[in-house]
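Each value in this text was obtained by applying a stated rule to the coordinates, not by laboratory testing. On a predicted model such as this, the values are computed, not experimentally measured, just so you know. Cβ atoms are built from the backbone, for glycine too; each structure is taken alone.
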Structure I
Amino acid sequence: MRRISAAAPAIVAALAFVPATSPAAAQIPLIPPPAYYRPALSGGMAFPVARSNFFSWIEFGDDWHAPRFRLVDGVWRLVGRHEGIDIGAEKGTPVLSITSGTVERVGWTFYSGTRVGVRGADGRYYFYAHLSAVEAGIAPGAPVGAGEVLGRVGNTGYGDPGTEDQFPPHLHVGIEDGDRWVTPYPLLVRLYAAAVEAGRRDDARLRRIAGSGDRARWDAVRARLYMGISLP
């Protein structure tokens with residue numbers, strides 16, 4: 001199975017500084033302090049897991065329709081097929097709405113744990129499962145924009161409300177089109193590539209500003225390029 005994964009810039013790069021041409025310049029790091037990149041939109045859509053510039057990891061592969069087993073009376077039995085894509089990430093990483101739309105469902109289900117469902121502007125239903133938390137204001141009927149924070153990555157589910165740690169932290173993403181689930185994988189690959197490219201451009205821009213020694217401009221631009229959410 002093909003998998004896509006990436007880690008953030010190395011700590012050596014993160015701790016490098018601009019040559020001290022002035023006291024102000026010496027305080028501008030070539031890589032910004034740990035933070036989450038702003039959502040990068042492609043075709044009006046965003047990759048659903050926020051990327052970080054510091055030791056963040058994201059991994060996913062095409063596990064659409066992979067078999068799902070459950071231990072029933074001491075026997076592992078096939079209970080269904082995986083109708084979504086799992087994205088591995090650290091617990092607490094922001095989960096972003098892929099598209100604009102309206103929140104339809106929030107709360108607990110046995111297999112999905114804490115989940116949020118958004119009816120997209122395109123009419124499709126976007127399903128985000130196993131969350132560790134739901135963002136304030138995310139409730140049925142609430143409008144959301146592409147890239148808006150819905151909650152945080154977790155590992156809830158497969159039990160009564162509050163059950164967690166049955167599996168590693170990850171986000172399950174499902175897309176329902178009409179009366180059937182469709183694979184999100186091609187869309188996720190495209191959105192992830194757009195997010196990576198946007199992050200590279202933003203980092204390069206900040207490096208250029210850091211080289212000028214203009215701390216005020218560096219701070220202002222960085223505030224626009226990152227989400228303002230601290231890493232867990």
Structure II
Amino acid sequence: MNRILIIEDEESILMALEDNLRLEGYEVASAVDGKKGLSIARSQKFDLIILDIMLPKMDGFDVCKHMRKEGINIPILMLTAKSQEIDKVLGLELGADDYVTKPFSSRELLARIKALLRRTKQFQQRMQSFEFGDVKVDFGKYEVKKRGKLIYLTALEFSLLHFLIKNKNKVVSRDAILDEVWGRDVYIQPRTVDKHIGELRKKLEENPSNPEHILGVRGVGYKFKI
């Protein structure tokens with residue numbers, strides 16, 4: 001049974017999430033402020049975390065940042081009541097794997113959760129390594145090193161990198177990336193791919209603005225070049 005931690009301070013939303021997730025067969029724990037949520041995430045094992053941005057004591061951005069710095073690589077699905085693009089981008093840059101903007105339907109949220117859990121399970125079954133330039137990737141250990149220094153990638157970024165490498169020297173469309181990495185049952189705008197590609201470049205390329213390996217193909221998608 002998958003365990004999910006919900007960090008949400010709005011009582012009505014929290015209760016609805018708890019009820020819906022338990023009906024779907026998930027084991028659920030919850031916290032109503034950021035500090036408590038971070039403490040629970042540190043002390044217990046979960047398969048996924050649902051994290052609100054606007055929280056008392058410590059906001060969702062700080063919670064996410066602390067988790068990632070401490071090596072907690074559980075998939076994080078962020079909830080935000082804001083529609084501004086900057087909030088979504090910041091969440092992804094801090095290590096969130098996906099986000100849903102309030103108000104959201106339970107069907108959409110459950111689809112995102114299932115996609116994240118499915119991707120993580122599939123990814124954990126892949127045992128392979130790969131090297132390019134100064135970067136060494138161990139997919140089995142969820143570990144990336146650049147010139148010997150450990151580089152943090154989210155679970156989604158690992159999955160995206162794996163798909164690009166699996167199709168190395170081939171052009172893959174944004175739609176193909178969305179289907180493989182996010183899942184066909186989840187609606188994600190194609191430009192979301194661009195944001196995550198940008199994050200991979202920042203972390204792995206020597207010159208992100210002039211990449212050597214993760215290349216864009218105008219009007220089509222991307223190609224991983226070796």
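When helix-only ellipticity at 222 nm (-39500 (n - 2.57) for each DSSP H run of 4 or more, over all residues; to 500) is computed for each of I, II, the one that comes out at -12500 is II.
When FRET efficiency 1/(1 + (r/R0)^6) of positions 112 and 200 (r between Cβ atoms, R0 = 25 Å, to 0.05) is computed across structures I, II, the figure 0.15 traces back to I. Computing relative contact order in percent (Cα under 8 Å, 6 or more apart) across structures I, II gives 13 for structure II. When FRET efficiency 1/(1 + (r/R0)^6) of positions 120 and 160 (r between Cβ atoms, R0 = 35 Å, to 0.05) is computed for each of I, II, the one that comes out at 0.70 is I. One of I, II was used to compute log10 I(q)/I(0) by the Debye sum over Cα atoms at q = 0.11, 0.14 Å⁻¹, and the result was -0.54, -0.87. Which label is that? Going through each structure in turn, the value belongs to II.
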